[in-house]
1. For which of 1, 2, 3 does distance in nm of label points 7 Å out along Cα→Cβ at positions 208 and 248, calculated from the coordinates, equal 4.9?
2. State the single structure among 1, 2, 3 that was used to calculate relative contact order in percent (Cα under 8 Å, 6 or more apart), giving 24.
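Every number in this text was worked out from the coordinates using simple rules, so none of it is lab data. A quick note: this is a predicted structure, and the numbers were derived from the prediction, not measured. Cβ atoms are built from the backbone, for glycine too; each structure is taken alone.
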Structure 1
Amino acid sequence: MKKILIDCRMYGMSGIGRYTENLIRQIINEEKVPFEISLVSYNNNLDKFKNYKNIKEIININIKPLSIKEIFIGTLFFKKMSKKYDLIHFTHTNIPFIVPKKSIITIHDLIPIILKKYFNKLKSLWLYFILNWNKNNFKKIISVSKSTKQDLINVFKIHNENIEIIYEKIMLDYNYSTERKIEKYFLYVGNRKKHKNLTTTIRVLDDIFDIYPNYKFYIVGRKFEEYDYIDKEISKCNNKENFIQLTNVNDEELYKIYKNAFLFIFLSEYEGFGIPPLEAFSFGVPTIASNNSSIKEVVKEGGVLVNEFCEKEIYETILKVIENDNFYKRLVKGTNKNFFRFKNYEEINFLFELYENIVNNK
C-alpha cells in the first residue's frame, strides 16, 4: 500500500486550520482508505486523532509553521520523510526552502501577493519567492477555486494542466433541521484583516441604523490588537451602540449566532474560497457579498453580489432585503440549495484519485 504524508501543522490555526481539520475528519470517516496515511503535527496538536484506524502514524515535530526554523530545518525533515513516503501533501504555503520532488501543495489564496498593500512587504515578497522557487518541484498544485487557479497562472505562469481544482467540502457539527428564530441583527464572521473591508460595512450599516435603529451588527472574530482600525471606525459612528463585537466564542455559541442572524454580510476584497458565507447558508441565513474572486463561485442562490466599494449599492441592497419580504424569502429558500452543493461535494474522493494518479505515475 502506498504511503502518504500530510503536513497538518496548521491545524487549529485560522481558516487553514479549519480546512486541515475537515480533511482529517473526512479521512477518518471513510470506511476504507486506499493508502497508508500519516500526519505531521506541531506541538502535539493532533493527539486526539491517534487512535483512528485510517491514521497510520502521527509524527510530531517542533517546527512551527511560518517560522525561520521551518525554512531550513523543515527542508531537512521533509527530505528525510520523502525517502519513507511515496507522496507528501503540504496543506498550506508554509513550506520548506526546498520541497521534495514527491510532493503536492494546496494553495488557498494569494492574498499577500494580490493585495500586498495590506500586508508586510517582506511577507509578500517571501511568499512570492518561495512559491516561485518551488513551483516546478510539485507534482501537482491543488487550488480550492477557479479564481485561485487563475491567479496562480497569472502570477507564476504555471501551466493550466499542473493545477487541479478541488473545492472544500463543508463539514459542520450541528442539526440543520433546527428551527431558526430570526433576530434583527446583521452578522460578519471572520478575521479582522483589512482586506475584509469591514470599514465599508460599518459605514453603510451606520446609515442603515439611522432608519432601523432596532437592528444590530455582530462582528465575530479574534482581535489582533486591543484597539484596532475597526474600533476606530466604530468610534466615528452615530450609532455606536448598534455594533457588537464578539472576539471569543466557542463553536456552540457561534452556531447559535449564525442560526438566528437576519443577514450575513461579507464584503471582502478577495477570497481564495470563502467558507463563512457557506456556513451562513447552512443555517438558512442569506448573504450580501462581494462580486469578486472566488466569492462569485461560492455565493449563488441565497445571496446577492454587490460591488464591495459602492456604498450606495450596498445600502440599497440591504434596504431591499429588509423591506421586501418576498425577496428575503426567495433568498432564504436559495440558501439550502447552495449549501448542499458543497456539503455533498466529494472532496476526499477527488483527493484520493489525485494521490493515486501521482503515485502510480499516471
Structure 2
Amino acid sequence: MFQRQTTIIVGAGCSAEYKMPVGDGLKDAIADQLEQIGRRKRENGFTIVTSQGADDTLVGAITYEGQKFGDRNWVQIANGMAEGIRHAPSIDRYLHIHRDNPAKVKIGKLAIAWAILAAEERSLLADGVNLAGISRSKKGEPHWLQQLFNRLQSDVPLGEIERAFDRLTIITFNYDRLIEHYLFHAVKALGGFDANQTAAALSHLKIVHPYGKVGRLPWQPDDGGPSLAFGRNENLEPQTLRDSAERLRTFTETVEEENLIGAIHDGILNPSQIIILGFSYLRQNLDLMTSEGTSKVETIEATYYQESDSNRFMADRGLRNMLRGSAKPEMGDFGTRWHNTTAGAFIRDFGNEIAS
C-alpha cells in the first residue's frame, strides 16, 4: 500500500499495454465505422443499412436516435463526421469542438461506446486475468496493473485487503473498465474470495472517470447505468449500446457536473505525490484538472514514452499551470521527474520508491 496520499493520473498509454486502441487508433476505428454506414432506398423509404462492414449494432443505435430526433439525415452527418474526426487530435476534442451539435455528440458517443466495448472484447484481459497469457503476449514486458497491484497489496494483511487502496486516488481519462476489471480478478485470486467479498474490498478504491465509462461491471453497485460484462458483449443490442453511450461525457458536460469536478480537483489538490502514466498532456485534459486552489503535492513523477523533448517541455509547462503552486517552497517551480518509458516499466523500476 502507499505510505503517502497518492493520485495516479491514467491516460490511453496504460490501456495500450493491454492491446486497447490509443489516440489515432481509437479515432480511426470510429471514423472507419462512420464512413461505412450507407443508405439505400427500400420500399418503405430510406433506411440506414450496413455497408462495407459497418457494425449492425452501431447502425441500429444510430438509426433509432435519428428517428427519435425526427431527422433522416443522420447518415450524412455520420459520414461527414468521419473525415473531421481524423483531423482532430482525439475523439474527445472533436466532440468538444462540436458540443453545440447534439446529433454529432450523440453519434460520437455511440461510436465511442461501440469501439471501447469491441476493444475490451479483443484486449488481453478479455478472458479474465491470465498472467501467463499476458506475459506471453507481451513477450515478458512488464504491464502496469500487475506492477501496481504488487505494491498495493504489499504488507497488507489478507483479512484487511481493502486497506490496499488507502491513500490512493486514480483519475483515468479512459472510457474502458480495465483497472476495475483487473483489480477485481487480482484481489479475488490473491485472497480466494468470493465475488461479494471481492466487490466489498474494491468498494474502497477511489477511481474517477472524468469522461465517464461504458458501463458498470456486474459486480459493481447499481449506479443507474447498464451492467455490462467485460469482454463478453458479442451479442450487444442497440438499446444496450445507447444506454452505454449515455454514460459518456464531453468536456463541457464534465465541467458542468459539480460533484465530478470536485472529485477531480480533490485528487489534484490534496495528494503528497502525483504519478502520471501513459498520458498525452492535451491542453483540454489539463484544463479539466485545473482549479483555483494550490496543490499540496510535493513530488511529481510522469512518463512521456516516445515523445520528443519539445513535447515534454510543453507538458511540463502545462503541469505547472495546472498545479499553480506547492506546499513545499523548493517545489514551487514543479520540478517534475520525467521518465521516457512505459507505465509498466516505470512502476517496475520505481514502484518501491513511490510506495514508500
Structure 3
Amino acid sequence: MLVTLWITTQCNMKCRYCYEGNDKTNKMMSIETADKSIQYIMKHFNELNEDTLIINFHGGEPLLQFDLIKYITEEFKQIFSSSNKRLMFGLTTNGILLDEKIEEYLCENFYYSLSASLDGNKLINDTNRMLKNGRGTYDLVIDKFVSLLKIRQDVRIRMTFNTDTVYNLYESVQHLVEMGFNTIIPVADYFDDRWDKHHIDILCKETEKIFEMFKREKEKNSNLSISIVDVEIYKKGNCGGGITTLNIDPNGDIYPCTYVVEDEEYRIGNIDTGIDKIKLQKIHSIFNTKNEICNGCSYYNCCSATRCKLINKVLTDNFNMPSPVMCAIENIMYKFSKYNLKVS
C-alpha cells in the first residue's frame, strides 16, 4: 500500500512549470492531523492485510516540515518494530534546505525512494527552477546533491523538461551522468500547452541520442538507469487509487490520485470519517472504462494514459481521451526501451 502524505503545500521556490502554479495554497499539516493520519493509515493497512506499507512525503517542499517528517517516520518505525510487515519511506526534495543533519537522516531511513529535483546543467536548470526572487537554484543545490550521492549511490535525479528545454534534453542527461548520478528520471511537463509536432520530433531525436549514450555508459556502469530509455514495459492493471493508493492532504482529506488533490470533486473522504465507499465506487467505475480511441495501439495495456483516467480528465477534460502529448511521449519511451513488450 502506498500513501502519499502532503505534509505541506508551501514551497520555497517558484518553478515556471509547477503544475500548481499561482493556485498553490499554503497549508501545513499539524501534528494532530499527522497522528490521526497515522491511525487511519494503519487501520486501512490492516484491513487490506497488505505486506508492505510505503509512506511517501510530498509537497510543496516536504523539508519545510522536516520535524514532522521525522516525527511521522519514527512513529511508523515504532509501530512496525514488532511486525513482520515491510515499511518503507520515500521523498522528493528541491534540496534548498538540505544540511548535514537532514541528509544523514534521509540516507538512513528513506529506502523506497530518495529523489532530488534537478533539470540538468546550470543554464538548463535555472531556466525554470528558481527561487521566488528569480534567482536560479543550481548553485544552491548541486553540492548538496553530490554529497547525497556519496552516501547513497541510489539517489534519484528527477528532471522535468518542457518545450523550452527539450532542445537540450540529451545535454541535460549527459551532464547528470557525468556528475556520477546512477538513476535519472526525465519527466515531461504535460501541463505545458505549447507542445506540438515540432517539439515531439525534437524529443524523439534527443531521446535517440540518449539511448545511444545509455548503451555505451551501461557497459561501464551496470547501475545506470535513465528512465526514458530504460523503462520496463509490462501489462498494467486497473488503478488502485483510493484503495491501495491514498493521498492525504494537510487537512486530512483523502484523494485517490496526486493530480486531483484539493479538487473537491475527487475528495473521497477524511481521516476522521473514513472513505465514502459510494463515491469511491463511482470513481472506480470510471477507471474501468475503455479508451476506445486507443483501440489497436500496441501499447494499450501498458500505457499510463489508458490506466490513469484522472490525468486524462485533468489534461483533456475527458476521462477516456489521453493527451496527444502524453501519448506521443509514451510511444517514444517504448520505442527506445531496451525491454521486450510484455502483454501476456
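1. Computing distance in nm of label points 7 Å out along Cα→Cβ at positions 208 and 248 on every structure in 1, 2, 3 gives 4.9 only for 3.
2. Source structure: 2.
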